[in-house]
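Nothing in this text is a laboratory measurement; each read-out follows from the coordinates by a stated rule. Computed from a predicted model, the values in this text were never measured in an experiment. Cβ atoms are built from the backbone, for glycine too; each structure is taken alone.
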Structure I
Amino acid sequence: MADFAKRLAKALRIPFRAALVKVRETREQKTMENSAHQAANVKGAFDIAPEGLMEGPLLLVDDMVDSRWTLTECARVLREAGSGLVFPVVLANSSGTDEER
């Protein structure tokens, strides 16, 4: 995913920085019984990368979305660390719904 995000940033002519690191393993979101379990599964699983944040808004790029809780948790960590607005970009929806948001 990092390689794709770097190429996307280059194509958009914006700087790239891996702003997050995963600090603990999690189970796949689609294996969780409900939304509360999905939220708990990713709570505290991400932290700011040693390189830190750049100022201003950022794109949060993920390969696929199951529950949307991973994106929510990552955005929370970024915002609490002082990032600008967070714009999620997802390549595929694997949640089993065709709902657009």
Structure II
Amino acid sequence: MTKPTPGDPWERSNRTGYAVQSALDKHFIHPLAKNLPYADARPDRRGVHNVLVNLSEPVVFFNDVLQLRFKRAGVAGVRFITNSTFGLLGLFDVAARTGMTHQK
């Protein structure tokens, strides 16, 4: 006699989450990604880029700390704080204008 295999206890929530993500992708993400390169609003695209770079600064900070590069970590930390406050959550790269460049 074979034992029945247990079902997925999270199946209902997984299916719901998948349906929500699929709908967002179909109606929002895909059209945005498809049409963004053709947008004439260059400042908007630069702003999106700046926000994404600003969001990566904490990762750079912790990476530099783990590598014992404290001066570089300080620059990343100050860049994040500066651009998050004076750059409207990173929309503008204020720190680059003061000489603090982004480090990968």
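Structure summary
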{"quantity": "Mean count of other Cβ atoms within 10 Å over residues 61-68 - highest-scoring structure of I, II", "calculated": "I"}
{"quantity": "Ranking I, II by distance in nm of label points 7 Å out along Cα→Cβ at positions 29 and 77, the structure that comes out highest", "calculated": "II"}
{"quantity": "Computed 22 for relative contact order in percent (Cα under 8 Å, 6 or more apart) - originating structure among I, II", "calculated": "II"}
{"quantity": "Entry that produces -0.51, -0.82, -1.12 once log10 I(q)/I(0) by the Debye sum over Cα atoms at q = 0.10, 0.16, 0.24 Å⁻¹ is calculated, selected from I, II", "calculated": "II"}
{"quantity": "At a computed -20000 (helix-only ellipticity at 222 nm (-39500 (n - 2.57) for each DSSP H run of 4 or more, over all residues; to 500)), which of I, II", "calculated": "II"}
